[in-house]
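Take a look at these structures.
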Structure P
Amino acid sequence: MSTFATLGVKKPFIQSIKELGINTPSEIQQKAIPILLDKRTDFVGLAQTGTGKTAAFGLPIVQQIDPNNNAVQALILSPTRELVQQIKKQLFKYTKHYDAKVFVEAVYGGEKIEKQIHNLQRTTHIIVATPGRLIDLIERGEVHLKEIITLVLDEADEMLSMGFKQDLNRILKYTSGHRNTWLFSATMPEEIQRIIKTYMDANAPRVEINRNATVNANISHQFVKTTIKDKANTIIRFLESRQNSRGIIFCRTKAGTQNLNKLLQEEGFSIGALEGDMQQKERDKVMRAFKNESLQYLISTDVSARGIDVRDLAFVIHHQLPDQLDYYTHRSGRTARAGKKGVSIALILSNEIQRIHEIEKDLNIKFTETNF
């Protein structure tokens, strides 16, 4: 059994991650960390959300930073503000017992750009960014990336599906030179393959976790046959039967999210909503409350929930099946994180059973019918 020490992680970082409750390396960490610490290389890591990817690239990055060089040495791109904030926080925690200072700054939309420009004027070794805000800063001449050694594309498939294709290409062109690219993704669509072919070494090592499973094996997939009229009551019965559990309910539309949220609040449930019309301030408030457990449940549209990483969520409910297969993968991936088990429950109408069979076939998973 590998330990972080045998993977090449230094003692101060091991001490820090132990305090975070990370004692045994996950599969992606076991396979990626030795490669990334051994020598300068491009790298492709295919692994599901919730398998420990942040430490898989984060530990090698902080260990390889030269604290005496004040230039930006690493850039991590991630699809959402929440993920960017989370990665910054994790990297900071990894360096708690390190005897040198490693400075990390986060840049993302929804916060005043002037504040971020001011922060970047301090010594910065690592920038964690959403692609759109980074482009703004590059265009203003406030970020200089010519000296970066490592570029990480985290959740690369999510970044593309959220419309960052052009921004990514610009950043990859802008940083070309001596940098290595580490790409982490849950799926491998054509666009990702094109990025690898265009910007990365053809012989870059590849690591695939659960190659045949696009969905985390710890998730149990269930469906409930119901009617449009009875969907809300079905959800209420389920929530009442799992009073000590936390989870997320997914709706396809903003209006559906708002209506169901209002109804469940009126029923006395501790729930908050995330949808596209919300101000960033409101969104942050709901996410904070959900993360610190003052809200038990969250109801969200697909795009609004991108990048949500909250531990110990027992279930995900699909108020409707999503239009796209990728969305089912991303929705389900909010539960069963960090080695825990979870359940993904789809509420379907009787004419949608064929869709369930298609999802089973395409994702190589098995649904069971259930009632509550």
Structure Q
Amino acid sequence: MNFTDVKRLIDTMPLRGIPFFELIVTKDGNEVFRHRVGYSDGKQEKPFKENDLYWLFSTSKLITCVCAMRLIDNGIIKLDDPVAKYIPSFANLTVRQADGTTTPCKTVMTIEHLFTMTSGIGPDHEDRRNLNKILDKNPNATTLELVSSFASVPLYFEPGTRYQYGFSHDTLAAVVEVASNTRFSEYVQKNVLDPLNMTDTGFRPTVEQKARFASTYRYDNSNGTSVLIPTENRYAITPNYDSGGAGLFSCAQDYIKFLTVLACGGTTKDGYCLLSENAIKQMEINRLCKEALSDFVNGRLHGYGWGLCGRVHINPVYSLSKSAVGEFGWDGAAGCFSMVDRKNKVAIFYGMQVHNCTYSYIILQPLIRTLVYKALED
């Protein structure tokens, strides 16, 4: 087994209904494999290039978590700090009950609850009913203004008791803003993107960058085909809203720089400390209780839990993964996948822009991970 087998698999992506696909793997801080296939335009005429861009969607969460962990590293915030300490509207939360009523929240929502998706904040504001009240008055509302409104929506459960995929990381981004006294996008730029020379990653692409965006598709899992859809990010709610959960765009050759630094202990080759190794070790621990872990796995990620930076590998007997226990990362709504294995100093990123591709989450991600580790063993 070697990387030729990985390349062979990638070359089949167009046959599987995925118009373009790229993968980069680093080991010990060095690139050991890179390959891409397909076309970046809907007419299938322009070969996909290494600097073509796409939206990361939820793969953005890793950068948000690292930004928040930097503040913890520096003693500016703590995991057990109440969210209300930074966003006052979260001081009087309510919780929805099974009979449709709401009751006052009994548990203090903390920063850790935001990291771990156990805050009780759900996806309710996707329907825009709550946000529209603010947007009608101010279409240029800021991250903090919109996130503050989340507190008026009843929580799904008492914080810490269950897991609910929602907008906890957008709320975490607002905490970073308040604690650092810096707009979130500016904090990301100054502390992550500029030091790592990630020149093609950000929240708002320039005119030149917009011209390099690859086409976007929606997948039909029943027959393995994709149809063209508009290239947009609906989480860019206003010009002043920086979505910590889904707001960034990038490309593989840029994003792998970020993952590689984490895989190598948090410090770049030229000495910039993105994050302490101790902080990264804290990211390798499952933080979900039994009930919350059951919510998270939900038939898909057996052998994984959720920690301070996405999914966390906790049991190779169930995962069948060759990655180290503690490996972490996450994926995105359009199929991007990221992985950090500090113990083996391995980082993996693959990029695509196909929504609704269950095939990618269930089949491709574990298969590519397995093939990469087998190739690294040779």
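Match the computed value 0.95 of Cα Rg over 2.2 N^0.38 Å to one of the structures P, Q, and report its label. Here the read-out was taken from Q. Structures P, Q were compared on distance in nm of label points 7 Å out along Cα→Cβ at positions 228 and 276, and the highest value belongs to Q. Taking relative contact order in percent (Cα under 8 Å, 6 or more apart) as the measure, the highest value among P, Q is held by Q.
Quick check on the output: 14.2 is mean count of other Cβ atoms within 10 Å over residues 172-179, derived from one of P, Q. Which one produced it? Going label by label, the one that fits is P.
If helix-only ellipticity at 222 nm (-39500 (n - 2.57) for each DSSP H run of 4 or more, over all residues; to 500) is computed to be -11500, which of P, Q is the source? Source structure for this number: P. Name the one structure among P, Q that mean count of other Cβ atoms within 10 Å over residues 84-91 of 21.1 was derived from. Corresponding structure: P. Of structures P, Q, the largest value of mean count of other Cβ atoms within 10 Å over residues 116-123 belongs to Q.
Here, each number is a calculation from the coordinates, and none is a lab measurement. Everything numeric in this text was worked out from a predicted model, so none of it was measured. Cβ atoms are built from the backbone, for glycine too; each structure is taken alone.
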